[in-house]
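For reference, the structures are reproduced in the following blocks.
Please treat every number below as a calculation from the coordinates, not as lab data. Bear in mind the structure is a predicted one, so any value in this text is a computation, not a measurement. Cβ atoms are built from the backbone, for glycine too; each structure is taken alone.
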Structure I
Amino acid sequence: MGDRRRIGFVGLGVMGSRMAGTLARAGHALTVFDVDRARMKAFEAVGAVLAESPRDLAGKSEMVCSSLPTPTTVRSVYLGPDGVLEGARPGTILVDMSTVDPETSREVSRAAAGRGFQYLDAPVSGGFREAESGSLVFIVGGEQSAFDEVREVLAALGSTIHHAGPSGAGNIVKLVNNVMSMGNVLIAAEAFVLGVKAGMDGQTLFEILRTSAGRSYHFERRFPNILARNFAPGFTVDLARKDLGLAVEMAKMHEVPVPATSLIHQLYNASSTLGDGPSDFAAIVKVFEGWAKTQVTGRPALEGDGPA
């Protein structure tokens, strides 16, 4: 694809804004669109063109990327009357970095193929710090030829780039990953609250467990923030419940019993209902603290960061 491309980026939220900024620093010419005009205007400083719609953006781009919150938004951005497919030029490759269900990815991919475009589902693992530093993990589904064409661009954003398989494969892997991530934090929270309620100092318990067999990536990453009572959002409870819901629906489609995943989903639903939907998903600990009538505390820590 060459070293520098004109890239359109749709969706400038917590992750999308960081990814778009990293692409700009890598020397790519950006056209951006977001429903929040203020988010778009922030990119004027790096010389980005502000588009009027996804359709307008696609017409100005050689490659379109998106980072969007829900399957409905993805369908609207790509398939809507003012969507990307209405404005894309021949040869444009479309790369959706959202976490959605594989059927949504396949639906958009089929529609894109019908118009002569290639579409990749390319959800990411990592948070906003990794997006800023170009160290995300990409899990990509779609045609090998399209993957090969965009890999150089993705390398500006990610230190690890996997081609998972055909359309939808990226999101299958991402949903499985997020079930494991949310489950890891939930069971660690339950166990940790038990340890504190039984008499352990929270900081001491963390320091011992972080060298023990039960530790995980998210335990080491998020529990310092829990101990500091810092639930600043990196990856929110509401996003966690959304992804878990998508995983449960995928399981229904394939007739796979997922009792643990269903319970995990319901507990994150409870966390959201209790008011922590906008908080980092580490706030699930508050559900167990409420039941145990205790609270875990320790030393101050950094802000929460994104998903696994």
Structure II
Amino acid sequence: MFYRQTLWLFLALSTALVCAMPPARAAARVTLEKDRVYATVDGVDLRYDFAMPPEGNGPFPFVLCIHAGGWQLGNKKSYRDIVKELAGRGYVAVTIEYRRTPKHKWPAQLEDVQRAVDYFRANAAKYKIDPARIGVVGDDAGAHLALMLALTAAREDAGKPVAQSHRVQAVVNFFAPLDLREWRVNSAWVETKIRIGFMKSSEQIVEDFLGTRDRTAPIYAEVSPVSHVTAGAPPILTFIGTEDPLVPVAQAQTFHDALEQAGVEEELVIVEGQDHDRENINHDDKAFERMYAFFDKHLKK
């Protein structure tokens, strides 16, 4: 319960056979490998947990999971169940660590997510991954990093072969902050919860991340996913609750409109009465099943 509260800021012989197996049965046969290292940066070992389909020779589609926690808390453990479920459904799936603030400011977090993509593409044969079929999912700060990975790569790596780029083919976003220039905590009750969980104010957390509280500073546009929308962006599925006290539905709607105008395949799911909590949104809207169907559509072509 305490961990969940701290996340309030950003906060098969063949693949076909595996996919045909009942997911619960297949997931029960999955083995989760923990605490392997995908990179060492500034003396920090960046670790990951991963799972592979219980049967089949691949290559399998791949999903990268990025945890929440305001870019300075949280744990990759929060995605272990989803990683196992994805593996039971015919994916290689991992949940990763990344360098945290305040010691490591932006863009360290994005660079680490990019390193993870590099690592798994470079080791695609070892892990039976299809390097051209990569999806990414995150919640809160993790979703922010997932979107920044996808959107910046769509622009900067557009001319590169996919195997030599950071491009991904599908993104699932659970209530990411989408425009940091406009984001503020406007609830005294939520601010109190943040101060209890992080031992600092929401403004200090943002300063830890970006080095300034000045919303007019260029870095605030640089880190806002809505600033990076282009026609080359991959399909994006967004979930947000109407009662989210941290990310207003209006931000998700603005992002949805920008994607739609750019011609990006996308879907915005607004969950009535729900807050800034992935499990609650799943309970009310079967969001995880929608997520798996979304990845199947775009990664199992």
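Mean projected area of the Cα convex hull in nm² computed as 14.5: which structure among I, II? This figure was derived from II. Suppose you compute helix-only ellipticity at 222 nm (-39500 (n - 2.57) for each DSSP H run of 4 or more, over all residues; to 500) for every structure in I, II: which one lands on -15000? Answer for the origin of the read-out: I.
For distance in nm of label points 7 Å out along Cα→Cβ at positions 58 and 266, find whichever of I, II sits highest and give me its label. Of structures I, II, the maximum of distance in nm of label points 7 Å out along Cα→Cβ at positions 58 and 266 occurs in I.
Given 29.4 as the derived value for mean count of other Cβ atoms within 10 Å over residues 138-145, which of the supplied structures I, II does it correspond to? Mind showing how you got there, number by number?
On the way: I: 21.8; II: 29.4.
Source structure for this number: II.
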